[in-house]
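**Student:** Right after this note come the structures.
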Structure P
Amino acid sequence: MSTTTLTLSSKNYSSWSMRGWLMLKMSGLPFEEVMVETDSEHARAELLLLSPSILVPCLNHGKVKVWDTLAIGEYLNEVAPKAGLLPPNPVHRAHCRAVCGEMHSGFSAMRASLPMNIKAQFKGFKVWAKARSDLDRVFEIWTSCLKTYKGPYLFGKKASLADAMFAPVVMRLRTYGIAMDPVCEAYCQQILKMPAVQEWILAARAEPEDIVELEVEF
């Protein structure tokens with residue numbers, strides 16, 4: 001087995017797994033995946049947002065173990081600095097960290113109301129007020145970053161940790177048919193074109209197992 005492994009839960013349902021996996025792909029470090037069965041108690045708690053401490057994904061790099069997604073991104077930036085996971089400009093880097101931190105700790109209404117489910121498509125989905133407020137803030141962040149750094153990614157021409165953090169939101173927007181302005185739509189299409197994202201989507205669609213609680217149209 002590789003000295004670098006990443007423990008994941010479902011590729012269809014787990015937004016945190018997707019974030020960590022994309023970060024590792026972007027770093028260029030070779031790694032092996034270790035999948036946790038979705039019928040395990042801890043995996044289901046994480047996927048259903050019932051776990052007080054999300055322990056997936058978990059990066060094992062030699063003797064180092066990192067289990068928080070944001071910490072994984074920061075660690076990868078240190079061990080693979082040439083990958084450019086954070087912008088080189090210190091002011092831009094601080095902005096990127098702030099955006100990542102907001103995604104990491106906020107948007108609870110969106111998470112609960114629009115759980116990630118890549119294989120599903122819900123037509124005419126009603127977004128309640130609190131989740132709509134979260135989505136409006138997401139679009140505000142995207143629009144501001146794309147205007148400031150000129151795109152096509154949030155911090156310029158190269159994908160960063162911020163794009164990895166927001167990629168699962170793009171999955172949610174597709175699943176629930178959320179309308180958005182042309183600028184945000186173009187950004188979503190840019191994320192969807194990323195080879196790593198395409199690879200993740202194909203793997204998610206191939207997963208045989210379903211979690212009934214996440215297949216309900218709310």
Structure Q
Amino acid sequence: MKILVTGGAGFIGSEFVRQAVKNGVETVVIDKLTYAGDFERLKEVKDKINFYKADITNKEFVEYIFKKEKPNVIVHWAAESHVDRSILDATSFINTNERGTQVLLDVAKNSDIKKFINIATDEVYGDLDETGQFYEDTPLNPSSPYSARKASADMLGRAYQRTFGLPVITVRPSNNYGWWQYQEKLIPVVILKALNDEPVPVYGRG
């Protein structure tokens with residue numbers, strides 16, 4: 001099996017790549033290396049992967065990579081992922097999260113793909129109500145430009161499965177944190193603010 005991982009130099013994507021390599025999986029990585037992507041995260045496995053610095057909205061280059069590498073499985077982590085940034089300017093979120101996903105799906109449906117794992121987010125469900133829980137059949141109700149674009153990418157994957165028979169699995173992870181997380185995210189922000197004796201941001205009622 002050969003897997004192609006988009007966003008493989010990101011926070012979660014790089015951990016996925018490191019674990020895949022450790023488990024002997026042949027791994028190809030695509031990453032645009034934006035501010036949130038860092039090849040240093042892949043330093044320990046850099047000699048065991050095929051890495052392409054690429055924008056997933058560039059269909060010609062994505063097609064070239066697919067034809068050259070012939071992956072069996074796609075794991076699509078690549079995304080603009082910060083809610084606050086999407087509120088300031090949603091343009092890159094529309095391009096990467098929606099258009100980029102469409103490009104990958106289009107190329108994948110014309111390739112010999114056994115599985116397309118489409119990483120969405122729990123943010124597609126919107127705000128929690130009094131129950132404090134979401135379920136797989138909870139209606140989507142995105143509440144930010146980021147979550148709206150991820151919901152669109154989520155639905156695109158499901159539509160390509162229904163329309164073209166592409167074997168898509170949709171995953172909606174919840175809040176993640178850990179090593180290598182970019183410092184704009186909540187847990188790193190709180191830790192850094194506390195260490196520097198600065199006010200800690202509180203969202204809602206905290």
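What follows draws every value from the coordinates through simple rules; no lab data is involved. Remember, predicted model here, so these are calculated numbers, not experimental data. Cβ atoms are built from the backbone, for glycine too; each structure is taken alone.
**Student:** For mean count of other Cβ atoms within 10 Å over residues 5-12, which of the structures P, Q scores highest?
**Tutor:** Comparing P, Q, the top value of mean count of other Cβ atoms within 10 Å over residues 5-12 belongs to Q.
**Student:** For the read-out FRET efficiency 1/(1 + (r/R0)^6) of positions 37 and 165 (r between Cβ atoms, R0 = 35 Å, to 0.05), a value of 0.65 was computed from one structure; give its label from P, Q.
**Tutor:** Working: P: 0.85; Q: 0.65.
Clearly, the read-out refers to Q.
**Student:** Ok, one more. If relative contact order in percent (Cα under 8 Å, 6 or more apart) is computed to be 25, which of P, Q is the source?
**Tutor:** Comparing all candidates, it corresponds to P.
**Student:** With mean count of other Cβ atoms within 10 Å over residues 109-116 computed per structure, which member of P, Q shows the largest figure?
**Tutor:** Numbers: P: 19.9; Q: 15.4.
Going through P, Q one by one, mean count of other Cβ atoms within 10 Å over residues 109-116 is largest in P.
**Student:** Here helix-only ellipticity at 222 nm (-39500 (n - 2.57) for each DSSP H run of 4 or more, over all residues; to 500) has been calculated and equals -16500, so which of P, Q was it run on? Working shown, then result.
**Tutor:** On the way: P: -16500; Q: -10000.
Going through each structure in turn, the value belongs to P.
**Student:** Supply the structure label, taken from P, Q, corresponding to percent of Cα pairs over 13 Å apart, for residues 61-116 alone with the calculated value 62. All intermediate terms of the calculation are to be shown ahead of the outcome.
**Tutor:** Values: P: 68; Q: 62.
Of the options listed, only Q reproduces it.
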